[in-house]
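Since every read-out is calculated from the coordinates, none of them should be taken as a lab result. A quick note: this is a predicted structure, and the numbers were derived from the prediction, not measured. Cβ atoms are built from the backbone, for glycine too; each structure is taken alone.
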Structure I
């Protein structure tokens, strides 16, 4: 036995020990993969910016139905997870491959035909008797606390060595949590191979394999991952040029060693649940104020030129997070402030790429505002933020590919202390999508939050609910929380 993962200082988490590490290889089944999909996939222009970033790490916390007093439920759950993962990888072959650098062409590719394809699967156990362990790894506490136990969460997601190519694309960890009869499922995925939409499609297929016996069904067809689906002018050469800019030392040096992500471990993280009724009230409030202002804003001929589009759930909650960030950071009128989020381009490209595309097909969208406009009374500040977000979305929809080749350069020139970002989407019904047959998770979290001001929005545990998680300077968190509560009527705690 060994110790699982490591904390921010590199020290192991002694309270979680590795029981075994095995390799789950694809197990081909009828209809598992499209024959035309390649076994070596050259990254597209949309993939290459993510080569230098740490992996996406997601955590799913379950309470096993029978309490797992003797560990038999955990053993059975792991067997189900591994067999269904093998079936799913046959359809989602790039996730079983390796990211590799091709010196002759300067490309980075996903090699799906490696000699030893598959995914590392770590089985681990939290030691409830270890010194100082107390109830740290009690699944009920981990799933219920508003503030994240960052060291504990990090111990429950697997390592994915991405610093030097070739590197694996996916790793999985299942950890038994004896206190509370729990199971923690951790995933680490290389972002250069899949975006959020692709990962959640993979999760749906994995769940389908576990519950229905097949990852490919009438409602969940096999994915496609040939990058020729992404038609960007000069795409291959643009991808190589971007790669040279972000990782000039490939493959000799680390792909991420020159980028400092250590601050992520110094940030506080909390989760709030926003009820459906509160979200609807928030949207009505913003729309009503917009209508009142629009009625007063007419041109000489009596027409109204303001955008009358109602706010979506994403726009309203992104505006709530952005205004809360601006207040928490102590920004003042005259300070430019920014919000960045990612738009799915699958349906916006010509021709469309299709929902089942396994890869990155996303573009960064940037909204900008004067902090003073977001610091008005809560409703007017939210309206200003919403309009800035809607304007940024409209600009992206009008020209989906405009500025993509300069996006990374533009981002690196922004003042990060005044930049908030929103990841994922309320459309991701993460609790409904991750029931493998032993119950829906009690909590789902993105563990890999890198930025001071990063927010994650996903569908919540109840109908209409949205989960908002935030990563922030600890000294600023109480102010952020106070504004969220005051504006949204959110409950005071993230509890079960």
Structure II
């Protein structure tokens, strides 16, 4: 896409975001028309979102203009009759840009959004990281049996204290203080979870035959395990922004021109992916308990969206119901000393520990330490940040705590604009909704009546909203659910 310079003749303006397959497809189509195309990334220029919404009546991207003529999204562009498309191309080629052409970013606003991945990440090495590396290469870590269970790559408190005394020349009291620091900084964990006794490492208080392991040796196959998180802990919000931006940039660079497929093999060997994996390791010891509600929302939405792509890279995109169930219950990161699967993040943390689809139990039991991180209530708006609408995306690529609630409202509005999310048939008094509303009906009030009210309240002003208002006012609206098109989401 060429630079957005004001020229005497016309231009096509595309409002898009990075990593949106529909935007990529639209830009590829426009690129073949032989007209100047100006791409405005609303992720980098959020100050233009409100104006674009005002001009188009829509919150989703892409939004396409030929001079000042609004065509709509990618779907609208692809459906244009050849003669109409030619008329628009001629308009741009022959007519000068009118005064009411859609706006471009001002120079003063050209700085990138916070956390843009282009800035290099600098790691301050943690003071205990070298000691942990030495300990790994000693001969202490081994397999231990307790009853019928074999704990691989484990060690006792006694063994750690002895090693610190003999190899590091520490006095016994200093060795215990160091053991406590390793526990607190989440370099090591008790293999049986953190019972009251196992959470401290103090002489006389903790049985010395208690088994521990290094956090990185987690047996759950978390995608960021296997290596020491050696950096001084990074703020959770900053880390999630960096990770999301990095993997989204990588994803965008390996997306096909039609936006329908991703070259995962190319992504795997890209040096940027290696840098992403190094940064994801730092999630192991991040501090979560002090986060506010807004920080938790932004952090876990960004990490979930990044983890999905990382999971596709390692395991491939799931193609059937069983594979999807396994994927969401298996793909995980070590975050703040605990393992979180995609299922745990969505249903445990973001939905306030509610049962997910096909789950018999809540994700976290009453004694699960992750319960302390869970939000107190289900947040229904997260469903639109975790799922890109099949025909248009919200104009937000990375969520930030300072603006999280309004960003989530925009995402819901963008989702509901799509006809594969909500269709209203005024004649039949029927409202057809995405399966997401069926799967998580409890989050939207639990009854058809409350569900429709919720949808109406979260829609942007549009003819569709007026139709829905009419159907609801007439009473006895019939709610049915549209088939969910997994294929269009396989690139997310």
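Could you figure out which one of I, II the value -9000 for helix-only ellipticity at 222 nm (-39500 (n - 2.57) for each DSSP H run of 4 or more, over all residues; to 500) was computed from? Can you show the working numbers first?
On the way: I: -9000; II: -11500.
It traces back to I.
Quick check on the output: 83, 54, 36 is Cα extents along the principal axes in Å, derived from one of I, II. Which one produced it?
On the way: I: 73, 54, 45; II: 83, 54, 36.
Going through each structure in turn, the value belongs to II.
A value of 0.05 was derived for FRET efficiency 1/(1 + (r/R0)^6) of positions 142 and 334 (r between Cβ atoms, R0 = 25 Å, to 0.05); which structure in I, II was it taken from? Walk me through the intermediate numbers first.
On the way: I: 0.05; II: 0.70.
Going label by label, the one that fits is I.
Kindly point out which one of I, II the value 0.30 was derived from, the read-out being FRET efficiency 1/(1 + (r/R0)^6) of positions 158 and 406 (r between Cβ atoms, R0 = 30 Å, to 0.05). List each step's numbers first, then the result.
Working: I: 0.30; II: 0.05.
Matching structure: I.
Using distance in nm of label points 7 Å out along Cα→Cβ at positions 78 and 446, single out the structure from I, II with the greatest value. Don't skip to the answer; put the middle values down first.
On the way: I: 3.0; II: 4.0.
Of structures I, II, the maximum of distance in nm of label points 7 Å out along Cα→Cβ at positions 78 and 446 occurs in II.
Can you spot which of I, II the value 35, 29, 19 was calculated from, given it is semi-axes √(5λ) of the Cα gyration tensor in Å, for residues 206-285 alone?
On the way: I: 35, 29, 19; II: 33, 15, 9.
Label of the originating structure: I.
Assign the value 15, calculated as relative contact order in percent (Cα under 8 Å, 6 or more apart), to the correct structure from I, II. Spell out each step's value before the answer.
Details: I: 20; II: 15.
The read-out comes from structure II.
Just checking, which of I, II has the largest value of distance in nm of label points 7 Å out along Cα→Cβ at positions 102 and 182? Display every interim value, and only then the final one.
Numbers: I: 4.5; II: 5.8.
When distance in nm of label points 7 Å out along Cα→Cβ at positions 102 and 182 is calculated for I, II, structure II comes out on top.
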